[in-house]
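FYI, it's all coordinate maths here, none of it is from the lab. Nothing here was measured: the structure is a model prediction, and the numbers come from that model. Cβ atoms are built from the backbone, for glycine too; each structure is taken alone.
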Structure 1
């Protein structure tokens, strides 16, 4: 515990919220890929869709907590624009911008569940391809903006989180399209 002595609580909360947000959103991506690549049996899709949505919104709220804790940190002195506007952060602007963009994409993806009928099935699926970009941006942010994943931790997290995403993406690409009737009935 002596390593944590003297560290601002906001800084510790920001780090924890960011890492947990990445983990929760990674689980959401895994579930989404499992459903779209038809790894999951159809009878489990409705329950998993609920988990997928819940994890997406939970991850989004953890991103909000991450940003709020960064703004509250007395040593960083960040302006609100630093956590809301890409490239506005004075510290590691490219790495932070990756996180900001990933956050905005996560918001767009989470809210797309509400507007699915307005967007249409085809548009909604196309929008969901942005989840790959959001995942890569979030991973880059996690690896490049902090010290928690320095050394061997970064490659291990990248492999554990990214390996299943890469596998699911390849499997999704190789999976033949669903018949029209099934495609309209499933997420």
Structure 2
């Protein structure tokens, strides 16, 4: 099973990217999580530049989403919302309207934030943006990491066993929904 992991953070020491790396380490045999690292290259969505003349970075994103069995989004929360660059990527991936690579695609959300609310607001907005192009967004389990700096060690590794268990459950559910590999006990 091939899963595309997209972090909404551009920061080198991102807790959201670290969550995706932790998911890679927790992944069962047969579960390949590819981390997308070109978010910053995608220009702002412009319908005039879409279609056959779409920018290469947007075309590559669409191809990666289309080629994945599922997508795992990790979003920070900026000003009670999803980061603009992540929303922009969703806008590009949601086109063309009746042929979006997100249509029918199983999607899971998670997120880490320095605030006490985790990323509940950002995840709700991201869910709504993904449901419009008909992505199949998991409702549960939720992985919300508040005060992220408390849950990662000095190397940026996820150090919280409770969150690691939530992440493993999320991966298990995503595999089940996507109809992929059977998890080993």
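Assuming 3.8 is distance in nm of label points 7 Å out along Cα→Cβ at positions 34 and 82 as calculated from a single structure, say which of 1, 2 it is. Corresponding structure: 1. For mean count of other Cβ atoms within 10 Å over residues 26-33, find whichever of 1, 2 sits highest and give me its label. Once mean count of other Cβ atoms within 10 Å over residues 26-33 is tallied for 1, 2, the winner is 1. Match the computed value -0.34, -0.59, -0.91, -1.13 of log10 I(q)/I(0) by the Debye sum over Cα atoms at q = 0.11, 0.15, 0.20, 0.24 Å⁻¹, for residues 74-161 alone to one of the structures 1, 2, and report its label. That value comes from structure 2.
When helix-only ellipticity at 222 nm (-39500 (n - 2.57) for each DSSP H run of 4 or more, over all residues; to 500) is computed for each of 1, 2, the one that comes out at -11000 is 2. Looking across 1, 2, the calculation of distance in nm of label points 7 Å out along Cα→Cβ at positions 98 and 138 that yields 1.4 traces back to 1. Computing Cα extents along the principal axes in Å gives 59, 35, 26 for which of 1, 2? Derived from 1, not from the others.
Tell me which of 1, 2 gives 0.75 when you compute FRET efficiency 1/(1 + (r/R0)^6) of positions 10 and 146 (r between Cβ atoms, R0 = 25 Å, to 0.05). Don't skip to the answer; put the middle values down first.
Details: 1: 0.95; 2: 0.75.
Corresponding structure: 2.
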